[in-house]
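Each value in this text was obtained by applying a stated rule to the coordinates, not by laboratory testing. Here the structure is a predicted model, which means the values were calculated and not measured. Cβ atoms are built from the backbone, for glycine too; each structure is taken alone.
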Structure P
Amino acid sequence: MDARLNLFTNPTVGRTLKHLMAAGKAVKESTVPAATQELVALRVSQINGCAVCIDMHTKEAAHAGETPVRINLVAAWREATVYTEAERAALELAEEGTRIADAASGVPDDVWERAALHYDEEQLAALVLHIGFMNLANRLNAITRQPAGDYVPGRFH
């Protein structure tokens, strides 16, 4: 599959992504555990069917030491016993924040309250920004049909 746009050589995309990557760096440097951030990125990308982001975040998670079992079970996290309660709350927030069109009221209060039991206000802000950023990245990649499979961990660090 060939991409409709080269996101790395297009000047408009390049100028915009420079700012988005800076924002993403601020989120990455938050106190939300790196494993949680990768699991959230992976789950959002799975929901959106973004192959290039699934490729990226499975490889980044593995490179960071995440186990194959935890990576492979993200899509079925509710039935899996390998995630902490905090990770479950983050994954639930990620799902609800990604599937906002499925619920007229957006993210339900009980989902937010469960996340707030495990994350302080700064961490919640980082999670919300991360979920939003991943949804944006997924849409850019899906619209432009970015191919997946050749991502090398650390490419964007």
Structure Q
Amino acid sequence: MNAEQLPPPELIAAIVRRRLGEPDAVDGFVYWTEFPTLSVMRSLETVGIHAVELVLADVEATRRLTGRRTCRGCGMIWHIESSPPLVEGICDRCGGRLFHRDDDAPAAVAHQLSVYHTHSAPVLARYRAAGLLISVDATRPTEEIVTELTSRLESG
């Protein structure tokens, strides 16, 4: 992971298949990845999965990510615009210092988005063509996103 290399698709597929065998995952579970790869998704097709795309423009994703601040004490995440602490740089919850993670720096976010687009484009195309892609507008409030996603997953 430190070398920014993805694990072998067979390993990821084995972990997902094992997880699906657990009692609390009988009805399914969410497998989230920043960098979906076609080889991994192909290896999981036999387990009957849907792909979910949270649609958000790169400009908005960049704004959200570069504005995050994390508490060194309790790990709480704040945002300089949408959920700032009462005192800049100090966590309201525990009084810990907030910091800006290296992977939330503008250059790091731009790199992450580039890698995401490179890996996700063929996956999204494949699932879209198969009718197994659920695209959801992620600019809306979380509750609306969850409601729509839940409804669409239950219906299909």
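Before moving on, here are some points about what is shown:
- Test item: distance in nm of label points 7 Å out along Cα→Cβ at positions 78 and 102 calculated as 0.8, pick one of P, Q: P
- Answer label among P, Q for the case where relative contact order in percent (Cα under 8 Å, 6 or more apart), calculated from the coordinates, equals 38: P
- Source structure of the calculated read-out (distance in nm of label points 7 Å out along Cα→Cβ at positions 30 and 126, 0.7) within P, Q: P.
- Value 16.1, calculated as Kirkwood radius over Cα pairs in Å, assigned to which of P, Q: P
- Which entry (P, Q) yields the derived value -13500 for helix-only ellipticity at 222 nm (-39500 (n - 2.57) for each DSSP H run of 4 or more, over all residues; to 500): Q
- Parent structure of the calculated result 14.9, 40, given that Rg and Dmax of the Cα atoms in Å, for residues 14-69 alone is the read-out and P, Q the choices: Q
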